[in-house]
Structure P
Amino acid sequence: MAIVGSGPSGFYAVGDLLKDPDRKVEVDLYDRLPTPFGLVRAGVAPDHPKIKNVIKVYEKSAEDERFRFFGNVTIGEDIHHAELAERYHVILYTFGARVDRQMGIPGEDLPGSHSATDFVAWYNGHPDYCDREFDLDCERAVVIGNGNVAMDVARMLSVSREQIAKTDIADHALEALADNPIREVVILGRRGPAQAAYTNPEVLELEALTIADVNVDPEDAKLDPLSQKALDGGMLDKTRRRNVEIVADYAAKQERMRDKQITLRFLRSPVEILGSDRVEGIVVARNELHRDADGAIRSRQTTDRETIECGLVLRSIGYKGVPIEGVPFDEQHGTIPNNGGAVIDPATEKKIPGLYVAGWIKRGPSGVIGTNKRDAQETVGLILEDLAEGDLPERVDTDRDSTEAWLLERVPDLVTYEGWQRIDAAEKAAGEPDGRPRAKLARWDELLAAAKG
């Protein structure tokens, strides 16, 4: 079978499929990048090394002789879905949601307005983003959204050199972020503290910054009537209850003693980004909350407006997947239509034999890395059921050995798992003199050269 996307969902699926040593399953894992592990490598913040320990689990799965990795292969360009369908009984797409959502407001395309996704990829050494330019020469940055990615980028803008110098942050980002002149990072959430999307550890971790205070205006920390009723009535889960407490604690401290400030603001939505040649400010609307027909608490803008002067805007308001030719796609949600992981034809709502999804391209961009484990298990369960029932399509080419030769014809710089191990060794060796876990190779030519040894 072929799995397309070597992030957490892809590797968790590999682990489940190969868990039984006697199971007659062979897995080829494809990725557009020459490096595996997806967002664990290119999305997890450099100062979160413990989260990256999950790679050890993935490496264990990769030791199985039934597993192969093919990197630097773009589905839809180098090879196509229809060609995979000729060679594999099963195709499992796990390539995530890599396109950010737009705010759709005036001034969004001004220099100095960026996607947080691009910023994260830049400081993590993603080869598509290493040459991006982020002008940090300003006093205030505004982050739109209050999920975990928003917390990460706010923290990276406010971190000391000492806190990141020994991490695997990309070299170009280390020099740009360390000692940057930004004095305040404002994080805007469109709803209140009870609806914030970040997890408890992420918002608490802001306190660990050595050169930044965390501030919340006491008025911003107050819950609106709907949220207070939900809290009092026990309708908030444990995470959201704790989030309310954390914000209240920040509001009570009101410390402004350090060089930098991180300010959490709630019930605010961007209306317009101001500036002529670059970002100079952002207009935000104050929101109020209401309960809609399905019972969910939503925000809506009031006529109250405020202008915040800033030189950098990073939007972190969600992501969506991209379509692949020959595979059904839900444009509205940015996912592949499916039933529990089995891809369905939206016209007939019937299952397409041999075609499956897992991860964000299956359910949308939600959850943490561990969420993908349960998600992948659900999909693998369906695959194994179909395998046991003989409900999988036949393939034209049954010769596994011919696949790599076919790929090499299409992609002369094909990167196998052995090639990745050479990249891995080179990065670790380069980081060792400075006490770093690795010094990432951040350019395509560097990565491909290292893969060849």
Structure Q
Amino acid sequence: MTKRRDLLADAATRAAEYLESLDERAVFPPPKPVETLRSFLEAALPEGPTAPETVLAQLDEIAGPATVASAGGRYFGFVTGGALPAAVAANWLATAWDQNSFNNVSSPAIALLEDAALRWVKQALDLPATAEGTLVTGATMANFTCLAAARQRVLADAGWDADEKGLFGAPPIDVIVGDEVHATIFKVLSMLGLGRDRVVRVPVDDQGRMRADALPPIDKPAIVCIQAGNVNSGAFDPAAEIISHAHKAGAWVHVDGAFGLWARASKTLAPLAAGLEAADSWATDAHKWLNVPYDCGVALVREPDNLRRAMSISGAYLLASGQRDQIDYSPDSSRRARAVDVWASLKSLGRSGLAEMIERNCRQASQLAESLRRANIEILNDVVLNQVVVAFGDADRTNRVIEAVQIDGTCWAGATVWRNRTAMRISVSGWATTDADIERSLEAILKAHREA
């Protein structure tokens, strides 16, 4: 027992030292630590045991230096938010509990925490209290979960039981998306048997918003996917007009809101996401703007029965507990206790803290964009949220600036192609990002620009 306590204490010390070092280290690891780790990992499977304290030390001292400092304040890639302290600590505790959170019998504590966490998410995002939900690995699986429910429902409305008959011979489903829909939607449609190439693509405006005036007529089973937060610009599809058009024809409307849906947690930013509450399902990431540890996505469906029909399971030993069991609402059976992280983040922030964090990140993104504009650098998007799309001239020059910024290590932002322009994509999504981090990052970007 003492040995285990010592090991866990050692892990906590090493983790704290890692987090405390983030401000001084390069955001992306230099080549040498990566090569050292690669060489170390080429070893064959050991013939015998290794002491746990040695395993931990090797992870910290060999793998640690090769990690990306995405938990710090100057990582602006992939809409990644670092994990809040309360969520990290809660995650460690939940890992020690090692609960399999598939129903009330496997873990009453996690079942109750998940109920509470989902209720708070709906309250924070001002979505229908009666909606049902589940916690999954990320927005891809959240989209999968919601669109599985959508597929079942629209086919049932057309007189087809997809659960019993599958898709062979089923009425065709039109899936309607904006021309800048996120790539993961196509992956999900493929997994659901709806196909990547059968979608109806709607033209978008200069910020990537689906044009409501270009929506096609809907005359068969249909699912319409709208975006809350374009992956590049951060712009929102016009929800009210699209949902009204779709619902008049009996279509299902799904919201892919991986990061943008969190704008609804702020009274200041909520107008950007107005009307989304009328949709039939919503997908978002908690490991983005709620800043919980990876991995954690949220799927919500307006009508609970639609989610349950798509996801429920039964078996000889999987007896119903008589209460709400997560296994009936999730594509997963065995599941980690993601609810602990979500509950801890929302408990530690409260409504006001969540809104302040989101508003601060958006202000910082605007600040950075304005400073770059003053240096005669082109900002390609209207900075309405936390996304900044930057071009430094032609594609070659822009790529050289991005590479120089990444090598410098002060901050990290990735490349994108938007509206046929190669650009740097900056996403400000972390609780740890300070105004000083923005200034340091600005200086590094301007230096790379001058030297390009």
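Read-outs throughout are calculated quantities, based only on the coordinates presented, and are distinct from any laboratory measurement. Because the structure is a prediction, the values reported are computed rather than measured. Cβ atoms are built from the backbone, for glycine too; each structure is taken alone.
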For structures P, Q, calculate FRET efficiency 1/(1 + (r/R0)^6) of positions 160 and 296 (r between Cβ atoms, R0 = 35 Å, to 0.05) and state which one comes out highest. Q
Figure out for me which of the structures P, Q the number 19.0 belongs to, where Kirkwood radius over Cα pairs in Å, for residues 248-407 alone was derived from the coordinates. Q
Across P, Q, distance in nm of label points 7 Å out along Cα→Cβ at positions 24 and 328 reaches its greatest value in structure Q
One of P, Q was used to compute helix-only ellipticity at 222 nm (-39500 (n - 2.57) for each DSSP H run of 4 or more, over all residues; to 500), and the answer was -13500. Which one was it? Q
If mean projected area of the Cα convex hull in nm², for residues 336-375 alone is computed to be 3.7, which of P, Q is the source? Q
Value 0.00 of FRET efficiency 1/(1 + (r/R0)^6) of positions 88 and 288 (r between Cβ atoms, R0 = 25 Å, to 0.05) was derived from the coordinates of, among P, Q, structure P
Output the label of whichever structure in P, Q has the greatest value of distance in nm of label points 7 Å out along Cα→Cβ at positions 40 and 256. P
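Any idea which of P, Q comes out highest on distance in nm of label points 7 Å out along Cα→Cβ at positions 112 and 400? Mind showing how you got there, number by number?
Details: P: 5.7; Q: 6.3.
Once distance in nm of label points 7 Å out along Cα→Cβ at positions 112 and 400 is tallied for P, Q, the winner is Q.
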Taking distance in nm of label points 7 Å out along Cα→Cβ at positions 152 and 184 from the coordinates of each of P, Q, which one would give 2.1? Q
